1. Determine which structure produced the value -8000 for helix-only ellipticity at 222 nm (-39500 (n - 2.57) for each DSSP H run of 4 or more, over all residues; to 500), calculated from the coordinates; the candidates are I, II.
2. Of the structures I, II, report the one carrying the highest value of distance in nm of label points 7 Å out along Cα→Cβ at positions 55 and 79.
3. Using the calculated result 47 for percent of Cα pairs over 20 Å apart, pick out the matching structure from I, II.
4. Given a value of 3.3 for distance in nm of label points 7 Å out along Cα→Cβ at positions 31 and 127, calculated from one of I, II, which structure does it belong to?
5. Assign the value 13.0, 42, calculated as Rg and Dmax of the Cα atoms in Å, for residues 23-102 alone, to the correct structure from I, II.
6. From which structure (I, II) was mean count of other Cβ atoms within 10 Å over residues 15-22 calculated, if the value obtained is 19.5?
7. Here distance in nm of label points 7 Å out along Cα→Cβ at positions 7 and 39 was calculated and came to 1.1; which of the structures I, II was it taken from?
8. Can you tell which of I, II yields 34 when relative contact order in percent (Cα under 8 Å, 6 or more apart) is derived from it?
Structure I
Amino acid sequence: MTIAYTERTISIPADAEAVFDVVTDLENLSAWLPAGIDVERYGPHLVRLWVGEDTVERHVAVDWEKLRIDWGDRTSSTYFGTLQVLRIAPGRSAVTIRLTGAAGLPTPRLDDWLARALEALVTVVGAERRASPHFVGVLPS
C-alpha cells in the first residue's frame, strides 16, 4: 500500500513573522485545519492528532530562525511533514507544506485537505492582521 505525499505553497499578504506566529500557536491549530482534524498539545514538543479514526502522537520541532516546523520524522510511517514560512518582501510571505499522510489515503484527498488548510490559513492570518494593526514609524508621545 502506498503512502500519500503532497506539497503545496501559498502566498500570504503578511510579514513572515506574523504568519509564523499563527502556525506556531499549537493551541489554535483548529482555526485553520480542515474539519475532521483535531490537534492538541500533548506535552513539551508533542502533539496528538485525531484524523478520522486514527490517533497519532508526533514530536514537533520549531526553528524560529528558519521559520520552520517539523512534525514526526522519517521513522514515523504516517502523518509527518514540514511547514516553512518564507520571507518574500515586507508584508508578503509564502508558506510551503510538505505532508505525508496515511497508507491507503488517496493522494488527491490529502492534496485537497492541504489546499483547504492553506486557504484557511490565509483567512486566519488576515483576521489576525485586522485585529492587531501594526504601526510603522514613531508613535506620538
Structure II
Amino acid sequence: MQLHRSKTQFEEMGLQVVLVGLGTPDRAEAFRKQFFLSFPIICDPEKKLYQTYGLGRSSVTRLASPAFLLKGLKALSRGYTPSMPRGDVMQLPGVFLIDTAGNIRYAHYSKDPSDNPTIETLLALKDIIRKEKKVWSSINDQT
C-alpha cells in the first residue's frame, strides 16, 4: 500500500495518518495484517464520521458508469485483484488533513470509491502544513 510506504514522509511533516472504515474491529485488524499497516484504524459502522464530514454516497448508475469500469480494468491490468466487497459499497470515501485545533486544512470528497488523491498530491501539501506549524509556534510563543 502506497500510503504505508510514505509513512515516514508524513511523520516528518508532523502528520499522523488515521484510517476510518465501516467495518468491525475484527475486520479492521484483518485489513491491517493483510496490508502490513501500522496506522490506527477507527471503526465507524454507523457512519457517524462519514456524516459529520459530509461524505456522500454513490449510486448504481455511477458504479456502472464506463469511467468507473475503465478505472477497474486499469487496476486489474496493474495486478490489483479485488476482493468481495463488504459493508456499504455505496458509501464514498474522503481524505482530510486536520490541524491540531480541529480545522480542516485540506478536504477531498471522492466522486467514486476509487477517487483518491495521490500520495504525491498529499505530500505536496507540506507548505500548508508548515505554514500551519509556524502559526501555531508563534501563538504558543506568545503565551
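1. Matching structure: I.
2. If we compare distance in nm of label points 7 Å out along Cα→Cβ at positions 55 and 79 over I, II, the biggest value is for II.
3. I
4. The read-out comes from structure II.
5. The correct label is I.
6. Considering all the candidates, the number was obtained from I.
7. II
8. It must be structure I, since only it matches.
Laboratory data are not the source of any read-out in this text; all were calculated from the coordinates shown. Small disclaimer: the values here were computed from a predicted structure and weren't measured. Cβ atoms are built from the backbone, for glycine too; each structure is taken alone.
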